Structure P
Amino acid sequence: MAIKPLAEKSVWGMIKNLLNSSVILICDAGSPTNGTSGTGVTFAGIGSIYIDTTAGNAYMNTGTKASPTWTSFGSVINPSNITLAQGNIIIGSAGGVGAALSGKTSGQILIGNGTTMVSVAVSGDVTIAATGAVTIAANAVTNAKLAGMTRGTVKTGNSSGAAADLAASTSGAVLMGNGTDVVSQGLTGDVVLSGAGLATIQAGVVTGSKIAAATVAGSNMVNNTVTSTQLDVTTLQTASGTISSPNITGTSAGQLGNAQGVVLVSAPGAGKVLQLDSAVIMYTFATAAYTGGGNITVNTGGGGAAQTGLISYANSVGKGSSTTIVFYPLTTAGVALTSNTGLNLVAASAPTQPGTAAGTIAWQVWYTVLSPGF
């Protein structure tokens, strides 16, 4: 729209009206002063304009001609003088002028979008209420969003009610409660646990009271794993072993050529006696027979008397082939049992080595341990 120039008469008429109302324009260096001695007293009425030619600031007289009050144009534009709907703000529009923007929608925020400012609801990982309360959405906190933790630690609540890191990487330790806290603790007592999760029952801890009645059957046992040392001493027990070629002809303690022979069963302890049930020797011939040697018997240990009948040298280690011999307790007369003595395999005289004899003896003995009052 074209603006028509004012007629010369009209311009002078407007100037005359301003002058008659003492509304004037003052240009001077420095800021104006207020009051009855201030700038423009007696001639600058209300509405007059003062321009500071030094700083370039503009002021308006909002007082009286008798006592001017020079107010900066920034203060003249008072918010109370602007008509604006409740909850709106003024922003710059696309046309470069002020425009109202509603910012009152509950829970929405004002945010720039790269072009202008808009009022939008917060979305994504959090929501916000009109009170300012921010709520993290369910399942929004992923591992990547958590603060870093030392390897092998877990989060627990401490005595102050705050989160704390608990070291839980000790090998074989498990997390358990102690009535107050969660702790990382290794197992003790009857069972231990390895870092690989392997639980091991400690030796000797499974007592009879810990085994349910009628739960251990023969099918639960591995063949040949229950030895005589694991049985009640009053049960028929067995012991076995071998005698090598050097120990057949040797005469040192514990060898067949020694006067006390080879120990089959050690002494059972004070106040106890061994009752022989039977014994077997299995001679395995190799290369040549042993020479010399006397009859072989099972005797009371420590140089005691024979408890069994004898087998001759010729029918045992002096034989030119393998053989198996069984010994039984003497039946022609009672055998006196000596307290706390063992059972030995004894040769009346030491077998001798002809040079190439390499036979061996495997033996097994069955016996019972008796206590006083049996």
Structure Q
Amino acid sequence: MNSKTFCVVPFIGGCIRPAGTMHACCDSQDPGTYSFAEIDEWRNSNVMINLRKELYNGIESEHCRRCWTTQQLGGQSLRQAYNQSLVDATIVTQIKAIAANNFITENDITFLDLKLGNLCNLKCVMCTPSSSSRILSEWKANKDIFPLVQEFDKDYSWPEREEFRTTIKPLLPNLKYVKFTGGEPFLNPYIEEILVNLPEDCLVHISTNLTIIDDTKIKLLQRFKDLWLTGSVDAVGELYNYIRYPGKFIDIENNLTIILNSLPNATFSIAVTVGILTLQDIDTTVNYFTDKNCKIQFIPIDSPAYLGINSIPNDMSVKIIEKINRITDKSVAQYLLEILSKRKYSDELHSMFEKYIKDINTIRKLNFKI
């Protein structure tokens, strides 16, 4: 088992993406030719067997490019995070047995990452129609600006079908780890049905935009012994309002207070993407959440590339470095400086960024400027 490439997830479960297709994880670039209803066939398909074999034996699979890129940029990849959280002696024994069985697994699925369609209430600037129903509607209304919308015009209503319930219900009692991402999970009507049927000792991880929380969901979440909540926020104040349009930061502040006070069983963190927009006010963002004792996860943007660090021109980079140096937690500041040091500026990417912001401003009748 080669620690430089090994990933536990393809050995113990997988991810159902917003269009209902099976993948190794949410970042994997495997083909997705199987639907959720074919989960048993998918687990021991040639793609999955070969993926396990490559990762076990030290080969950087082409399907895992996002993890390799994140690591090269100095961030913690999803592979590293899952290995750190999920691998124990029992898992290692199981994985070695799978390797000895020609990488065919006959074990129960114990891990699922569920993206229950694309239902969402926000139109975040770095998101796509596959993860936001509102962006899909916006792109359809502006096909001259977003001609690629046809690639995303799929059926995202599969969680409503009885076929999904029949497929997923037998898996729930054996799950040790389940992750909900979006769309926005708390907006999705199917999440409550799944939470009710999960064992209390299942580790439940929910990535939420923090705009929606209610008493029913709070009570459902209180029953789990191990609960992880990740708030995708990116910025504070007016910059937040632009990046996560039409969200309002005042709602985030209120809901954050509710969660921190109502869910003592939760390990809570904030996820901040790292790119040309979020770095504009990074000191204010980091210091705000540090003052609230929130752990912060940083996710370098690699797609779309024009929102990442390589579209940051030199003069802007100097100003961003000044802001990073105003961060009170110097270990975080150093980490962000290391990410920024990997910047390879591209005029083409910056031009694409400027056009994208101009288009967004026009469509949404905004007047945002850096």
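For helix-only ellipticity at 222 nm (-39500 (n - 2.57) for each DSSP H run of 4 or more, over all residues; to 500), the calculated result is -11500, so let me know which of P, Q that is. That value comes from structure Q. Source structure of the calculated read-out (semi-axes √(5λ) of the Cα gyration tensor in Å, 126, 22, 20) within P, Q: P. Taking FRET efficiency 1/(1 + (r/R0)^6) of positions 176 and 248 (r between Cβ atoms, R0 = 35 Å, to 0.05) as the criterion, the top structure among P, Q is Q, with the largest value.
Given a value of 1.14 for Cα Rg over 2.2 N^0.38 Å, for residues 192-343 alone, calculated from one of P, Q, which structure does it belong to? Computed on structure Q.
We did not get these values from a lab; they are worked out from the coordinates using the rules stated. Note that the structure is predicted; figures quoted are calculated from it, not measured. Cβ atoms are built from the backbone, for glycine too; each structure is taken alone.
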